[in-house]
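So, here come the structures, one by one.
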Structure 1
Amino acid sequence: MTFLEFHKLISQDLLIYSWIRKNFSLTHQELEVGKELKLQHGQVIIMEKGLMVQESKGKKPTIQRVFAGERIIYTTETTLLLSALERTTYSIISTDELFEKLDEHNLLSNFFLQVAEDFEKSLEWQRELMSAESEERVGKVLLRIIKWYELDPVRNHVFPRWLKIYVLAKLARCSVSTTSMIINGLADKGVINVKKTPWILIQDSDVLCVS
């Protein structure tokens, strides 16, 4: 088995994540909705469940990256500021300690490759969004949310409570006014109900018509 074949195998099965959970004594912490967490250089977050986002800096911030479910969060930056959209359970470990143990088990290269692949996926998503018009961007983001939460109009039709116009605007890289207009258009067509909180999915996601 080649290195890349082995890496593909462990990436599919979350083996590095599971290995870390098994080989480290983790101190579990909770981040409440709306609270922020600053990841310092020299630290790695082992995220167990929840939803956190990284926002860009500037006058009109957008959401650059989304971290959901079981994730390893590592950065080469000085700090990484994350905010919780859902209550999040996580642990923090030292990069020095992590890298030493990974290296002992010949997993350090796989760790860095996985981090690079995750970052590349994020860049690809950003490029995909920016190549689309505003209406399609909003549709693409909604479709991702629908797929992640496995929503359907009959059995599971309630959107997550954190989904609001201003959050959707940051995710889709649109202005709040443009996002509001697009969402109201979908509501007028009977696709979603935004008069209630949380929002309700009324029609199948294929009506979003995104490529």
Structure 2
Amino acid sequence: GKFIRNYVDTFAVFFKKKSILLILGFILLYRFGEAQLVKLASPFLLDPIDSGGLALTTSQVGFVYGTVGVIALSVGGILGGFAAAKKGLKFWIWWMLIAINIPNLVYVYLAFTQTTNFLLINAAVAVEQFGYGFGFTAFILYLIYISEGKFKTAHYAIATGFMALGMMLPGMISGWIQEHIGYQQFFIWVCISTIPAFIITKFISIDPEFGKKTSEDKS
């Protein structure tokens, strides 16, 4: 009885939050472009030139993503954390939204040039992954922000469930889209897919102080 009641209450309170549809829309759309790109990035690097790819070897892709990409992602995430602590989520939300989405343009460049310059490919992936790391900070902070109040931990878990859904659903269709339009048009589509995130961010409300490191935190 009581457990079931608490369980139902947890969900009821979450879905009764002010502007819940806007909140869920933001969670589902923030990475709409990135969710599609991430599924096809490695196949694109591996696929032969005549299939529109860059024809890298498996070990080269491992280095690009497993070493260069991970370092760039980590640095972006760390800097994002420092930035948010300094000025708060509201100040950074637009910059972080830009950081997570605009660098997707490097894949448009790679798809159209099909460059064989390994250094250039590494640099392009590093830029995109750094932007993702930096921009993802705002996403996590927003999930924490909307989870505040009663059932904080449970609501954060629900929010991360929607976050996973926001990656899974676009990822499921990305391969099908690429097969029909090819890599060049696919990466253009990925960039177009970022537009809804910019539109919905205009309407979300955030406390200007949220995310800032207070004097108590510093001591």
Structure 3
Amino acid sequence: MKRFLLRCLHCGKEYDPSEVEYTCPHCGDRMGTLEIVYDPDYLKKTIKKEHYEEFSPKGIWQFEELLPIRENGWRPPLLVGNTPLYDSTNLAGKLGVGKIFIKDDGRNPTASFKDRASAVAVAKAVEKGYDTLFCASTGNAASSLSGLCAASGLESYIFVPASAPTAKLTQLQVYGANVIPIDGSYDEAFDISMKIGLKENWYCRNSAINPYLLEGKKTGALE
């Protein structure tokens, strides 16, 4: 029984995880974004409600049955997840609504919910035999990937517009990332990252390309 498969959001074609890496071969990178689809019979046999009723010291890996990662495989050493959920009664009162809850993902290792996606990306990269990851970003995704790679003994390459803030570039370098400034826009940095990263056989952590990132982010809702 396969735990999951990948489905193209554009044409609907389904793939075994071993058949594709990132996007639908028929629709291409721009249109062929893939989503993860879990086998309902597998979920019925495996998932037990009581298993998720309390926080676990495993962080997001508490939900590994609901993640497209090899069960009981290698995981990044930093704890990601288990962040607090605050019932903000004051804010709810000011806005005139019944309830507002705030999920404080600033408690994650690099202070961002993007750590959830990066943790899954790093675990998937190691599972597939990669030792280097890349992305194009000037923000939290770059910091997150750099930090998770540093903690995991992996290399990271971050492609950024040359106009990116110095403080953000410094943060990436502190984590030991290989920062590659691109004389152009973010879109140009993205395109160059894909060209070089795939040529060098590095693992891609670019959103809308890697279908596994969203699976990490969903753990915030599961918590």
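When distance in nm of label points 7 Å out along Cα→Cβ at positions 18 and 114 is computed for each of 1, 2, 3, which one produces 3.5? Comparing all candidates, it corresponds to 3. Tell me which of 1, 2, 3 gives 0.60 when you compute FRET efficiency 1/(1 + (r/R0)^6) of positions 122 and 194 (r between Cβ atoms, R0 = 25 Å, to 0.05). So the calculation was done on 2. Taking distance in nm of label points 7 Å out along Cα→Cβ at positions 26 and 154 as the measure, the highest value among 1, 2, 3 is held by 1. Taking -25000 as the value of helix-only ellipticity at 222 nm (-39500 (n - 2.57) for each DSSP H run of 4 or more, over all residues; to 500) derived from one of the structures shown (1, 2, 3), identify that structure. The read-out was computed on structure 2.
No lab work stands behind these numbers, since they all come straight from the coordinates. Just so you know, these numbers come straight off a predicted model, no measurement behind them. Cβ atoms are built from the backbone, for glycine too; each structure is taken alone.
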